[in-house]
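Throughout, read-outs are computed from the coordinates displayed, never taken from laboratory work. Treat the numbers as computed from the prediction; the structure is a model and nothing was measured. Cβ atoms are built from the backbone, for glycine too; each structure is taken alone.
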Structure I
Amino acid sequence: MTQLITTDPKSPAAGDTLKICYSGERPVKLELQWHPDGLQPDAITIPAGADPCVTITVPAGAWSLVIHDTSGASDDLPVAIS
């Protein structure tokens, strides 16, 4: 597979905004697997249309994130939270 998911910044801090972009076919649902478990949001949908990005706020207490493409088109993207 290839990496179709990108983030900006690459290593956000808890409480910061995180822009998640997807360069593959949309719409696509991305699961957000936070560590520790149970943090929200736990999924986002990148809609079809001009903007391939969604911006979220990194939850307080998060120390890492794995973004999983439910369509299977992209590799998972691990994100360190600084």
Structure II
Amino acid sequence: MSADNGIYLHKFRKGWAVAHLQAIDNIYFHRGDKKYNYNILYDMFKRAKIFTTRGEALNHALDLNNELGYTEYGICEV
């Protein structure tokens, strides 16, 4: 059975968001298309922790990954 989850980082105007998410491919309008569906993107990251630098975000993602133990896709940047 697929977990279809990962820890994702995304750069927003306010900073770097880090969240443990599932079905990340839903942020695109069409499979293979790289145009974001911003409503879905916002909905997925609205409760994410925000960091000022990419380094801080990556450190938090590593801590979160260690805490969870397993994610199918690991740590990814969207």
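Assorted remarks:
- Relative contact order in percent (Cα under 8 Å, 6 or more apart) derived as 44 - corresponding label from I, II: II
- If FRET efficiency 1/(1 + (r/R0)^6) of positions 23 and 39 (r between Cβ atoms, R0 = 25 Å, to 0.05) is computed and equals 0.45, the structure in I, II: I
- Distance in nm of label points 7 Å out along Cα→Cβ at positions 7 and 63 - structure with the largest value, from I, II: I
- With semi-axes √(5λ) of the Cα gyration tensor in Å derived as 20, 13, 11, matching label from I, II: I
- Structure responsible for 3.1, with distance in nm of label points 7 Å out along Cα→Cβ at positions 15 and 47 calculated and labels I, II on offer: I
- Identity of the structure behind -9000 (criterion: helix-only ellipticity at 222 nm (-39500 (n - 2.57) for each DSSP H run of 4 or more, over all residues; to 500), calculated), options I, II: II
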